[in-house]
Structure P
Amino acid sequence: MISLPGLLAAKQMTDGGFRTEIPPEWQQGRTAYGGFSAALAYEAARGAADDLPPLRSAQISFVGPLSGTVEITAKLLRRGKNAAFIQADVVGEAGIGLTGTFVFMREMESTVHLAADAPPPDHPRPAAAEVPQGVGPAFVGMFDMGVMETGADGRPADIVRWIRLKDRQHLDPMTELLAIGDALPPAALPLMTKVAPVSSLTWMFNALTPNPVSADGWWLLRSTSDHIEHGNTSQDMSMWNADGTLVVRAMQSIALFG
């Protein structure tokens with residue numbers, strides 16, 4: 001199995017980015033797992049300019065399927081006093097598969113403070129993986145996962161689960177968060193009465209801290225939706241560290257083909 005750190009260590013540098021292969025272990029059906037593709041785009045983005053501040057936001061569009069050899073390029077769109085905007089694209093054998101805009105922004109003093117949401121109660125961090133291997137899409141084997149729980153707080157379209165990368169050595173903290181952040185199935189899954197394809201369309205990812213850390217690499221993820229109609233769902237996503245600190249807020253648009 002080729003881990004994300006191993007793959008990044010072996011990447012081939014190109015003018016404006018790098019080239020790599022998407023291993024079968026990182027596939028999700030006919031395309032690469034979305035968090036993996038987003039992490040590759042971020043890796044190119046953070047190398048597109050010198051002395052970038054921390055990542056604070058990413059806007060990802062999953063344009064088409066990605067497999068085989070992919071080339072990831074990034075370019076600086078604008079850099080001001082506080083923030084830098086960088087565009088990154090992942091192009092595969094079938095054309096462009098992902099495009100993203102990454103916003104890197106320095107920390108600033110502010111008089112405004114508002115406490116973030118606490119994690120769902122009664123979800124203790126597991127000491128080890130609780131899900132047997134071979135369950136779910138191929139990319140699931142790259143993670144340790146806790147038991148998936150649904151319907152928290154009486155919400156029918158709701159999923160909560162602890163997740164960590166099996167190999168996260170030497171990864172940039174934001175690369176790790178992006179790689180993990182899309183690992184839950186759609187929040188609509190508990191309501192689906194038959195097996196049908198699903199496809200992420202867009203992903204808005206906001207980092208709430210410039211230096212995310214968590215004990216033993218575990219992160220608590222939650223996806224929830226209040227509206228599912230006409231084959232589309234908009235879901236809210238949150239991510240906490242092992243101490244219960246909210247580190248990511250996100251939103252995703254997902255197509256349901258059935």
Structure Q
Amino acid sequence: MLSDYLDPRLAQLVADFFARRISTATPTGLSLAEGMAFQERYVVELGRKLGPVVGYKAGLVSAASQKRYRTNAPVRGVLLRDMLIPSGTEIPAAFGGRASYEADFIVVVKDEGINSARTHLELLQHLSEVVAFIECPDPLTSPELAPTAAMLAAINVAARLGVMGQRLPVLPTQEFADALAHQDFILTDETGKELVRAKGTAMLGHPLNVAAWMVQDLNATGVKLKAGDLLSLGTVSPSVPTKAGQTIHQRCEGLPGGTIGASVRFT
């Protein structure tokens with residue numbers, strides 16, 4: 001069970017989140033179950049200002065990130081309404097205590113049939129759109145703390161902001177499933193300089209493997225997905241610290257229907 005001593009840490013962590021500063025109240029020494037229990041209470045407090053739950057995010061979807069966090073599975077966080085901003089928005093470079101950006105990707109739930117979907121084609125039948133997505137996370141924690149999956153879970157997988165870009169309709173075909181895995185994620189700056197290039201296979205071997213994991217993980221806790229819910233499938237790139245004056249563009253290339261993208265400017 002989550003110890004009572006964490007209650008004041010919860011209040012301090014919430015205060016530090018809204019003050020956009022590194023927190024000294026990061027919960028440590030927790031099991032993963034305790035970290036998820038802390039997250040549940042933390043999200044309730046954030047939601048008082050940031051609105052209702054609109055989706056979920058996966059973290060630690062690559063072998064390298066799992067090794068760093070000493071785990072062998074992803075972790076799940078929550079997306080709140082006001083965390084999501086439109087492409088082209090300007091935001092402060094110091095939008096959080098440890099502000100950064102990552103190449104990410106979102107799928108939109110079409111209907112509740114997704115809760116029983118397991119295969120890639122079954123999942124595609126219950127997804128309506130894919131969305132280019134630049135995540136702007138903020139772990140809030142001191143970089144001196146050794147990261148663990150439980151700690152990441154407790155801080156809601158560092159969810160802070162995310163830039164919603166262009167969309168494409170999902171096609172429930174094997175061609176579309178294959179394209180998701182082999183698409184290129186490209187991040188460039190305002191000069192056109194390429195900063196990141198990665199494949200969809202960086203997400204547990206296939207983005208839909210992440211979606212399947214999220215469905216099963218949510219179902220195991222009694223959460224049923226519904227139409228319109230967003231699933232952020234995790235980063236394909238390391239977190240890159242923000243720089244004032246920089247504009248970041250993301251392109252997702254190789255999907256049927258054409259390239260989709262998103263952009264954000266840091267002031």
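Calculating relative contact order in percent (Cα under 8 Å, 6 or more apart) for structures P, Q picks out Q as the one with the greatest value.
Among the shown structures P, Q, from which was the value 49, 49, 39 of Cα extents along the principal axes in Å calculated? Answer for the origin of the read-out: P. When mean count of other Cβ atoms within 10 Å over residues 82-89 is calculated for each of structures P, Q, structure P gives the greatest result. Each of P, Q could give helix-only ellipticity at 222 nm (-39500 (n - 2.57) for each DSSP H run of 4 or more, over all residues; to 500), but the derived value -8500 comes from Q.
The value 21.4 for mean count of other Cβ atoms within 10 Å over residues 74-81 was derived from one model only; which of P, Q is it? That value comes from structure Q.
Structures P, Q were shown, and distance in nm of label points 7 Å out along Cα→Cβ at positions 26 and 50 at 2.9 was computed from P. Comparing mean count of other Cβ atoms within 10 Å over residues 98-105 across structures P, Q, the highest figure is found for Q. Where does the value 14.2 come from, among P, Q, when mean count of other Cβ atoms within 10 Å over residues 66-73 is the thing being computed? Corresponding structure: Q.
Bear in mind that the values in this text are calculations on the coordinates, not laboratory data. In this text, all values refer to a predicted model and were calculated from it rather than measured experimentally. Cβ atoms are built from the backbone, for glycine too; each structure is taken alone.
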